[in-house]
Structure I
Amino acid sequence: MAPESKKKFEMDGELWVFGYGSLIWRPDLEHVEKRDGFIRGWKRRFWQGSTDHRGTPEAPGRVVTLVSIDRTREMGFVDDQEDEEWLTYGVAYRIPDEEKRSVLDQLDYREKDGYERHIVSVYDYEESDRISVPRALIYIANDENPQWMGGQAGLDDIARHIAVSRGPSGLNSEYLFELAKAVKAKGVTDKHLEELSNRVHQLLLQSNAAS
């Protein structure tokens, strides 16, 4: 199911924010509650360029976005892990009422490099058929944004790209490793993350051995 697109998120009621990338391991936003969970119909992929966090305008890095099965096939990409279930693990954060405006402004700035607001349902971590948060705000970069890199390159090329990239927020490889570690710590299998992490580890070991 496609997420509900909302350029302007209603401020009435509770505000939940669902993070599937760095918000998992470095939320850096005010919250009064958090819930592990999944969203359905999407996979996490390192197909988005980063010119402001893990790369630069001259040498963009790669960070995660979400891709749907239908759009992935429409774009003609061969999925590396076609047998995986289309679930994405993440964390939903409930924002204090008095902080909603400042958190939205903070996230809009943090995710300005090609991401758009959407609304999704978050399914329970223990019971993945039960909705735990009916409406949560999420940021997704689609294939029409200027920093889109896509998956044509394949895992080996993506790994080489990540291994050498860095930006104002640090090494691109750190972003990958921290995210992979956080997801694995929850007992969640994410083949794309695991395989990329292993390949980048090997590349960095080879580079260190040669230097």
Structure II
Amino acid sequence: MTDKRHDWTRGVYAITDAQLLPSDRQLLEACRSALKGGLALLQYRDKSGDLSHRVRQALALAMMCRDYGVPLIINDDLALAQRLRDDGFAEVGLHLGQQDGSLREAREVLGGEAIIGATCHARLDLAERAASEGASYLAFGRFFVSKTKPEAPPATLDLLGEAGRFDLPRVAIGGIDIDNVGMAREAGAELLATVHGVFGDVNPEARVRALNARLAAYP
């Protein structure tokens, strides 16, 4: 546990998965382990229709993330992000896919300081629109074979360099792991987002530390 706040704009961005971490205990233990390893961001992703389940887990994660000085990002649920912020967790942010609601509306609701990310797939036009609507970061991918979304359209690493013109942190997602994380960083990604690359490991803390060590070679 630490009071030091990490720089959220660079590093490992871990995303939870309800199939990999089906119980509260598994979720919280794995996330605490990953946070100890030195995450930049943690995203809570749960597509179930059980609101009380999502609120309970998100609140526990928000408290945990506060202990480690790491922002918690809520996937695709503006109301839940707002609820947590209203409860005093001002560091909670939101990630929106292309079908997950209006980024402009989310910015108006959550305010100018909230971290709000946008999925841009492999399209610079989507990134341009997201930037104009107030996105805090732009997520591109998939760049490699993804276990979570194998059907996602592929993107080339050149896209990350082209997206530098938006002057926002670029997130690489899709099959990111220890073997290719350096390639994505070298291509321009500041944040490296992964599900299985962290939570598919029996020791998330060690995996995050290994990823960070690999990233350190690419300043």
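When distance in nm of label points 7 Å out along Cα→Cβ at positions 156 and 188 is calculated for each of the structures I, II, which structure yields the highest value?
I
As an exercise: mean count of other Cβ atoms within 10 Å over residues 28-35, calculated from one structure in I, II, equals 14.0. Which structure is it? List each step's numbers first, then the result.
On the way: I: 14.0; II: 20.5.
Going through each structure in turn, the value belongs to I.
Out of I, II, choose the structure whose coordinates give helix-only ellipticity at 222 nm (-39500 (n - 2.57) for each DSSP H run of 4 or more, over all residues; to 500) equal to -9500 when calculated.
Answer for the origin of the read-out: I.
I, II: which one has relative contact order in percent (Cα under 8 Å, 6 or more apart), as calculated, at 22?
Structure II accounts for this read-out.
Quick check: 16.8, 57 is what I get for Rg and Dmax of the Cα atoms in Å, calculated from one of I, II. Which structure matches?
Working: I: 16.8, 57; II: 15.8, 43.
Answer for the origin of the read-out: I.
Just so you know, all these numbers are worked out from the coordinates, no wet-lab data involved. Just so we're clear, the structure is a prediction, and the values are computed from it rather than from any experiment. Cβ atoms are built from the backbone, for glycine too; each structure is taken alone.
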